[in-house]
Structure 1
Amino acid sequence: MGELLKKIKGNTYYIKGPVNTGLYVYSQNRCVVIDTGSSDDWGRKILKALKAEGLEAELIINTHSHADHFGGNSFLVKRTNAEVAASGIEAAIISNPYLEPFYLYSAHPPKALQNKFLMGKECRVDRILEPGTFPVGPAKLQIVDLKGHSPGQIGVATPDGVLMTADAYFSTHIVEKYKLPYFTNIADTLDTLKGLKGTDYSFYLPCHGDLSSNIEGEIDSNLKAISEAMGTIRWALIKPLTREELGAAITEKYGLDLNTTQYYLNQSSIAAYLSYMTDQRMLQRRIEGYRMVWEVV
């Protein structure tokens, strides 16, 4: 294969970038593309790589609906007529990108949140995916439930023993840099991380990070970050705080820089921890002085 396509094993390849794009080649030089990056420019790069190798994309699988994973869809669909597949809840957002800033803000979002980082180009979704076997030509992919970072996130395993892990985990250096990885459901994330730790694929390809044959250390880094975040939240909630007050305390503690988008992503992450820790009876909430506050039990 050429310079852009990097072989992993057998008929499984990837294009390395800010968001890694997976590729599985099956009969008659047809292929499946897994995630398309953040923009038309990345879509062009994918198409260039395919043309250089005489490949045709018949299907795009989006692991989830964050804009940096489906931003190249529109460009590729117009030029290849590829179908698009995703899980149900993710498909709703890919076909209606307004929903992502809407749910982050919990109402009509201000223009500052209607940006390319949160809103990819609208794209139809032709097929809804469920976990299990998914045939492509004579081959069979496995769709793997990896929800947690996003409510309907999936991974894609190829017949070559390669699992495209989406954003189920982040590399150790990313975790150490940002300290509060973006997860929307902590219970699901913990299940996903612990489940991945028990698998034995030949290779794992995260969307943000490097190809690896052993991800145990990366999984442990993510689990440690979640445990430390819960400890920091418990420390902060010795006195009752609102979610916004807690967000300020955590941001200061971790020394994070925030713009408008990062602020709402940060608040979303903290809300996920509050939900989980309240359900696990580590925290309690109440209305106090016309405010919703949380504190340790």
Structure 2
Amino acid sequence: MKIDRLIGILSVLLQEDRTTAVQLAERFEVSRRTINRDIEDLCKAGIPIRTEQGYGGGISIMDGYRMDRTILTSKDMQMIIAGLRSLDSVSGSSYFAQLMEKISSGSSKINASRDSILIDLSSWYQKPLSEKIEIIQASITDRHLIRFRYYAPSGESERTAEPYYLIFRWSGWYLWAWCRDRKDYRLFKLNRMDQVEETDQEFTGRNAPAPDLSDDRIFPRATKVKALFAPDMKWRLVEEFGVHCFTEADDGRLLFTSDFTDMDSLVSWLMTYGPKAEVLEPSEARDMIRENAEETLKLYRKD
């Protein structure tokens, strides 16, 4: 739609110092003549656009111009509010609530009763999570080192780190930081961090790369599994792996195949199904489940 393209062109001009009609035409997949007409329409709407011919010329917007929020559609405003509300769910301050009030104040385009997207990024540990996020955000802004106690499968340790990114992924919050103890970048899960504190020691920001959060990079799948599940466990398999992760065997059970990051994760997951799952491959997983079951039985066996 033309209005969407006009908003898109204005957004480009607000973010870039200069562009050209050719570049805009390629970006929005229209002709150069259409872009020229769009620029004329934006000028008629009172937006101060400047065009210069020749080498080094192009299309730009006058310095000091700020986009009025009235250019945003009702849907745009609803999406902005939904995003701010999601951040407010884990905020330890009133900042995002106040920001939402500023944006929505006096606007007839926002009707809270029509919200269709509600995002809550908090967890069962809402209060400590909000406190950690607030401390880490301040440390990133101030360029201050943070100290914390970290609980990992390998054990507990005291860490000092340079914080760079707060990340929400895989239904949890993480910190991407340079660990001074391990001399490398690390991804820390906030729920495993304790006694988080901002120090008064500043650090010189590194040219920290954005973390590669692809599943294959963080959770390389090196263990292949094949297992049979009881039919009444279909809902769990669909929820966790999707409807195409299994086929129905002759006896009605569900033949599941997938890849896992490591044997321990695989065994722990399979054991949550109890007798509702039988692993076929790898044989090592069968042995580990049997040994775990025998050890568990010893704990609960009556004298």
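Observations, loosely collected:
- Looking at distance in nm of label points 7 Å out along Cα→Cβ at positions 202 and 234 for structures 1, 2, the greatest value goes to 2.
- Winner on percent of Cα pairs over 34 Å apart once structures 1, 2 are ranked, highest first: 2
- Computed 0.93 for Rg/Rh (Cα atoms, Kirkwood Rh), for residues 18-89 alone - originating structure among 1, 2: 1
- Relative contact order in percent (Cα under 8 Å, 6 or more apart) from the coordinates reads 13; which among 1, 2: 1
The numbers here are math on the coordinates, done by the rules we state, and not lab data. No experiment lies behind these values; they were computed from the predicted model shown. Cβ atoms are built from the backbone, for glycine too; each structure is taken alone.
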